[in-house]
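Enquirer: Pasting the structures in now, so scroll down.
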Structure P
Amino acid sequence: MKRKISAYLEWWKNLGKDRMPLLLSGARQIGKTYILQEFAAENYRNTVYLNFETNPILSQLFGDSIDPHKLVPKIEMYFNTQITPGKTLLIFDEIQNCNRALTSMKYFYEIAPEYDLIGVASLLGVFISAKDYSFPVGKVISKTMYPLNFEEFIWETDKATFASAIQESYINNTPLDQDIHESMLELYREYLFVGGMPLAIYNYFSNNQILPYNSVQKTVTDTHVSDISRYTSNSQSVKTTNTYYSINSQLAKENRKFQYKLIKKGARASLFGESIDWLVRAGVVIKCDRITAGNVPPNMARDLSSFKLYMCDVGLAVCRSELTRENISYFDKTILEGLTENYVACMLASNDYELYYWSSDAQAEVDFVIMKDGKPVPIEVKAGDNVRSLSLNSYMKKYNPDYAIRISSKNFGYKNGIKSVPLYAAYLI
């Protein structure tokens, strides 16, 4: 599969011999290892791959010294291969399972920057939050990887050539050819159910699928629950699992603000706050904090007591809802609106935006506010073509932003300070 992260890896490689090691993190099963092995095959003579989860004995190599000049010969001896600067890619996979391997990245930068080293981590945020975990701050380049966004999904279809036309219409605010527009909306509706997990996409498009794509999605969510059980205490595991299972209920209501009572009657922040933090650090959910003002940087107007949670992949959210293309029309449209909002959250997160939403005391609410080009930009999300929005108008009247973005099924355009972006083009924001 063609992934955008490949271009980033090329950029990293071309930084030269004095560059920092790369630490690639992200949720499980989003294709981190696969894309690195593909990158290595195309750019290096050989690869030395250490997986600290599947082969924990490798941690013993780091038991004495983590000086690269002593580590490299031990790794060479263990794998019976040669590690040549510039010709060999070292991959430390599931590095969160070996604290000293993570710390060693600091010394690879300071003592031996000639080696090409990439660390790969799932659940990294969970591990580095532990008091006994040392992170090589300022000594690695950190990059978060996400599931495939909608553009990457397009690349897997016979409509890949439309991507350039979509980008041109986005930049120029000019309508896309109507036939292409309708075709992309239909493909977007497919993506809403398939999502961006690589194996789900592979099975969706494959003529020889191993599993139905929704079975793959079920396996991924089961893995998330398994990780919760594995890496939290027994009492915390129950709370975190129940919090995870409540996200679809949160999305199904008109006001997507997170409500503890949907986890359990009488639940409150003091009991479930740690569970929410764990899910966010693990990368399996996306958090969107409320802000109280639109005329200051969002992180200066954050209300920590109010937030929304989304699944890290919209396909997983749909799978958990047991919705299909055939049955979704039977249910309240609020469910589709919540899933559409989840989709947009995934597209924005994949572009490394911190997510916020704005609401006023008068119940007006704008779905997202992001910092773009140094200024707050409000974003309204509509699941269909009804674009009336008193909330967005209220925000614009109160804070007078340079412009706003409305995401809906309507074509590209620009009117009255509002940039119209079709649902399928949210990845371009």
Structure Q
Amino acid sequence: MALEVTPTILPASWTPLKPHPVQSLYWRAPQRFVNVAAGRGSGKTELALRRLALRSRLPDSKHFYAGPTVNQAKRIAWERLQELIPKAWILSVHTSELIIRTKYNSYIQVVGMDKPHRIEGTQWNGGVFDEASDQKPGAFGKSIYPALTHKRGWCWRIGVPKRTGIGAREFKEQFDEGKHNVERIVEGRISMEQVNMVSFSWPSSTVLPPDIIEEARKNLSEKDFNEQFCASWENAAGAIYYAFDQKVNVEECKYNKDLPIIVGSDFNVTPMSWVLCHCIEPKDRKAPAIVRVFDEIRLNDTNTPATLNHLYRKYGKHEGGWYFYGDAASKQRKTNASLTDYQLILQDSRFQRKRVFYPKKNPPLKDRFAATNAMLRNAAGQSRLFVDSKCRALIDDMKHRAYKEGSCEPDDPPSTGHMADALDYYIYADFPVGNEFISKSAPKAGSY
């Protein structure tokens, strides 16, 4: 399916593109925010620059191209934009500011997010946020999005789906949200007009010739090839939850009104992260118990009372009992909980048949990670921990959380890892490595 990107008003140098149908959807997507995770050399940046060139003809408009650094943005986009914008449209070119002005009183600026002040302070009609996996975490939310609000501006967020880039985790979160919207549209659950974000992905093979693809296959590791040329989101090296398999551990986990709700808590201001689970005890007491995570609570800029209010609004009618777990109530490093957090839970009379557990001290990281991995899949091939697909923050932690290179410390970008911690605290308390099942009447955690 050829893209309609060669209108008669443009010069002949704009050769028609005949890419994969997914790229055609990318070009025509009406949503304000479009995410693209595509392979190297697959046309994502070229299409984005062509869109900017076309939009430079809109009267009184302002558009940007943003790369991770000024030098990188200039190298990718500056000369190409000057080639794509017809000479008859261009009024002036300002190399020092990387601005192309047109006779329609519009301009395009090439910027680097290492100097975000060039984006901030201006309200834009739209722009391109390229090499998204290498953009600093928070750059989009703090600098790009606020600059698009007044004009309801659009933005294409594009890049290779890297596993180690500084912004890879944030890019993946946004991509997954847009992909989820596309899936709901395809299933007929919502219409195109009901979402403002979609995501697309395609491999390099839709554009690059087979011999180039084969050469890359021979010269790269399997993960590097899948990431760079197949547009696959690979697990990071040194994955913490190496036993997690989305095909096995993610399945429908239903809320059961008759079973106790187990709440694993990571007490943090932003984000407060709680997982909600059921522990299924088999009739055969010799068989291992199974944990099913049916929901999660992730709230920003909050506290324990506000989170309890949110929990009560969702499950306040539950009569099957409650078990609350969390991290150590002490001043230890890497601890966010305090005795006050647990006292607030204990004193909240709305939650009937409640028990609150907390450890005297936090277990070593490697021990609680090992406990969770053993539940995900043990050496006998048994999986005893399952997560509902709507628990997206927890699944993302399971898939992408990794160690810092050369250390045993998690390499967690800001605001990530907390949901997995919330689950770990519960799992370690009731299922420490070496125990198939420990009854709720005798948890390893301390209790009020």
Structure R
Amino acid sequence: MLSPNLHRQTHIRRDGFVHRESALNFLLNPIGSIGDVNPYLGIASALCARGHQVTMIANPYFESLVRKVGLDFVSLGTTADVEDFWRNPDMWHLRKFWKSSLQYSALRPMRESYEIIADRYVPGETVVAGPAWAFGARCAQDKLGVPMATLLLEPDKFRSLYRSPVMPPPMVLSDWVPKISKRCQFWIADVFFLDRLLAPEANSFRSELGLPPVRRFLADWWLSPQCVIGLFPEWFASPQPDWPSRAVLTGFPLWDQSGVTEVPEELENYLAEGEKPIVFTFGTANEHARRFFAAAAESCRLLGRRGILIAKDRSQFPDVLPEGVRHFSYVPFSYLLQRAAALVHHAGTGTIAHCLAAGIPQVVMPMVFSQPDMAAHVARLGVGVSLKPRAFRGPAVARALDHLLNSPQVTARCGELAAEFEDGQPIERTCDLLEELAGSDRQR
């Protein structure tokens, strides 16, 4: 592994990039919401601390945050792209989200991200990391030989015929379902749905690059053949026999803008005034959460508990909030959840991880993306309750919270899992793997 303490001669390319012979250039390509971008910022900060240069290739919506962290930034797409994506009601529809999501995340940025990476690739000095749907990066890897790591925030990106992930209907992949049935379901999903959506545009672009067509994109191709890093621990989702052998799990990268985003003084005063509140959030991307927050406020009233509602848009909240309930646009969870009694949320990956680290129970209401599978993991671990959207009403939320907050078993289990975070260094282990990937390119 290269030592970050070595300092050698630098040279500057025409594009302004500074390259150190002993350092590396990492191009990180997160695609998604704040919850998807935050882990990359934590990894990027650690890479910079090791003496490397890091450039974030992301939607300009995140530029101010990236520059606050002190990183180079290259725009991918437009702010309107991400805002339209979040406002699209199909994104929150259980049977429609996958189509809109792949069009936005995989296809729309594909050509532009490829060009950005191709322009900045220096053999032996450049490494790319991105999610499974970073198709532009995967094409650059296939065409140019760019070393690439696929970073997976959730375990459901690993297909398995053993303990299978929870997938959207009509797929049924429970443990009791025979493996041959699961294999058939995956084949049908690929051939008749996913490939029909992805292949025309993706393979047309690959043809322009002189690359062969891909079949069954999500069966394996979307994962880097060199390096796949699961950003979650084995105790959360144990590797299955048919996961790729190149996959390594490093743990949850708990980076949440702490030290970059200030904690409001109003919040500090509120927390000091009384008992620990219940926190409610429905993620930074969902702009259709008014019913969720209405149920949240009602559950606080029924329990007689203080509560904090978190959403960037004030219009998501009820016009009148019960006494003791406050709202804020964004608060780093590493600060807030240590001072909270419980968390009610959408089963977002980063949100679950911070809740587990804080050792508090959680009520989740999964809808789309990886949320149903993540909710199943929360329930399996014994630290939370999952409610379906149609059942998510004030009284039901209040009952679930009352059970969790008064259960000695849940309290003990939360404490056990919080202890799992004490000795881990997931971000540093992830950086080790990325540096090793660069080493393999230099040896070619």
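Enquirer: Out of P, Q, R, which one gives 64, 52, 40 for Cα extents along the principal axes in Å as computed from the coordinates?
Expert: Values: P: 66, 52, 47; Q: 79, 47, 45; R: 64, 52, 40.
Structure of origin is R.
Enquirer: When you work out mean count of other Cβ atoms within 10 Å over residues 56-63 for each of the structures P, Q, R, which one comes out largest? Walk me through the numbers before you get to the answer.
Expert: On the way: P: 14.6; Q: 17.2; R: 22.5.
Evaluating mean count of other Cβ atoms within 10 Å over residues 56-63 on every structure, the highest lands on R.
Enquirer: Among the shown structures P, Q, R, from which was the value 24.5 of mean count of other Cβ atoms within 10 Å over residues 40-47 calculated?
Expert: Details: P: 14.8; Q: 21.2; R: 24.5.
Answer for the origin of the read-out: R.
Enquirer: Okay, moving on. From P, Q, R, which structure was distance in nm of label points 7 Å out along Cα→Cβ at positions 104 and 224 = 2.5 calculated on?
Expert: Numbers: P: 3.3; Q: 4.3; R: 2.5.
Clearly, the read-out refers to R.
Every number in this text was worked out from the coordinates using simple rules, so none of it is lab data. Remember, predicted model here, so these are calculated numbers, not experimental data. Cβ atoms are built from the backbone, for glycine too; each structure is taken alone.
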